[in-house]
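Chemist: Pasting the structures in now, so scroll down.
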Structure P
Amino acid sequence: MPRYRLKYIKKDTARYLSHRELMTTLQRAMKRASFPLTYTRGHHPRPKLSYGPPLGVGVAGLSEYMDLELDGEISTQEYLQLLNDQLPPGIIAQDLVKLDPGEMGLGKFINCACYRIELDSAIFSSISTISWEQLFIKLEEEHPSFKEGLLKWCVDPAEGYLEVLMRVGQEGVSVRTLLEALNKGIGTTVLLPTLVTRTALFHLEKGLITDPLIKNTHLLGEK
């Protein structure tokens, strides 16, 4: 059976959906859009769908992914439009591509993610670039998982954000853990999940990061 990969956005009010609610929303929209979904066998058949790493409630996602197995081939552009017609506000299907046979599933492929955390001017005025470096050194000392889990970070005072590239999965760092550590390190309680956007998901191997959809590969640290 052909397999397809969907790229979508979850933002605005949809960012408050739990992962289970998001799964249900996407499945129902696909059924209404007449996707020829392939189902498992047994007493309780379910569509053969798989998702990227879950987003925490309140966290937006600009490049989210799911894989779906279908009973037959489809016109990707036609079904992309049909799906968008059925999705609620805040969830937008961006792209849909057919996967090559034997292509790695999302669960094994995605192992790192990029997050952007909005910061207000008061935080930037109280922390210099040098202080950010000292803060992250301290975080790694206090949280051993950060040494392997935090791959890269940068701050942009002009745009007002902190961007962090982190591992996901067993070797990763959760957004909640990162926010709690940052709040403690900065001495504030204002950093909440609603200020966080997951901007990208990648596969990292031997210093190279690869996009799950278009398969662009570049060195970690390059734009």
Structure Q
Amino acid sequence: MARDGMSEDQSFGTSGTGAAGSGATRGRLLHLLRTRGRMNAAMLAAELGLTEMAIRRHMHEMERQGSVSIVPLRQPKGRPLHVFELTEAADRHFPKNYHNLTIDLLAELEDDPDTSPLIDRMFEGRKRKLQERYAPRMAGKTLEERVRELTDIQNGSGYMAEMEREDDDGFMLHEYNCPITDVAGKYGQACDCELSLFRSLLEVQVNRTECLAKGGSRCSYVIGGRERREPTA
């Protein structure tokens, strides 16, 4: 079976040479820029006990990854001073607590009989927005191309997805991570809407055969082909 999907991890902790040391240093650089704001190479070098050349090397790599921007500051005399600041994309490197907030808000709706029906509407609304966002990426493509596009979409959202070609002209899509697993474990509407979204985008029969939220080791979907496996409940 041919596989396509998960790209190599490009996070600070695993990319490049000397991954562990570089990741730790860049983590400290992120922390400094987050807590102190704009800093130049000399200031960062003094804080970390590194050379300015080493700081610039790290910063150029972080700029390439989209986490840092290099800003020239005009000086009364001489050339501009270059300082470093975090970009909006750098926010992904800092802790978040969105899942607890989401679950708390959904629980508030669930506890009130007048608002509990809104939960289904919210998940359906999310599915509709995702369908409108991604449908243009499927237009005019073969089934294999649509499955590959869906794999790319899911990888872009953190699902660690792989696709496999089956012998019966169908495909399998496996997701090894669920970014919303806490929500999906409590509210099955999340999984139901994902399955419905896949069917709409791929325009073929799709069945889920394994689910992370139900104790599986991954979420697996049978796509097209001659169906031989039973879907999960």
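Please treat every number below as a calculation from the coordinates, not as lab data. These numbers were taken from a predicted model, which means no experiment stands behind them. Cβ atoms are built from the backbone, for glycine too; each structure is taken alone.
Chemist: Taking log10 I(q)/I(0) by the Debye sum over Cα atoms at q = 0.16, 0.21, 0.22, 0.25 Å⁻¹, for residues 122-201 alone from the coordinates of each of P, Q, which one would give -0.63, -1.06, -1.15, -1.37?
Modeler: On the way: P: -0.59, -1.08, -1.20, -1.58; Q: -0.63, -1.06, -1.15, -1.37.
It must be structure Q, since only it matches.
Chemist: Consider the structures P, Q: one of them gives -8500 for helix-only ellipticity at 222 nm (-39500 (n - 2.57) for each DSSP H run of 4 or more, over all residues; to 500) as calculated from the coordinates. Say which.
Modeler: Value -8500 for helix-only ellipticity at 222 nm (-39500 (n - 2.57) for each DSSP H run of 4 or more, over all residues; to 500) corresponds to P out of P, Q.
Chemist: Here's a follow-up. Rg/Rh (Cα atoms, Kirkwood Rh) was computed and gave 1.09; which structure, P, Q, did it come from? Write down the numbers at each step before the final one.
Modeler: Numbers: P: 1.01; Q: 1.09.
So the calculation was done on Q.
Chemist: In terms of distance in nm of label points 7 Å out along Cα→Cβ at positions 90 and 106, which of structures P, Q is highest? Write out the running numbers ahead of the final one.
Modeler: On the way: P: 1.8; Q: 3.3.
Result for distance in nm of label points 7 Å out along Cα→Cβ at positions 90 and 106 over P, Q: largest is Q.
Chemist: Moving on. In terms of distance in nm of label points 7 Å out along Cα→Cβ at positions 138 and 170, which of structures P, Q is highest?
Modeler: Numbers: P: 3.3; Q: 1.7.
When distance in nm of label points 7 Å out along Cα→Cβ at positions 138 and 170 is computed for each of P, Q, structure P gives the biggest number.
Chemist: Quick check for you: by relative contact order in percent (Cα under 8 Å, 6 or more apart), which of P, Q is greatest?
Modeler: Working: P: 25; Q: 17.
Biggest value here belongs to P.
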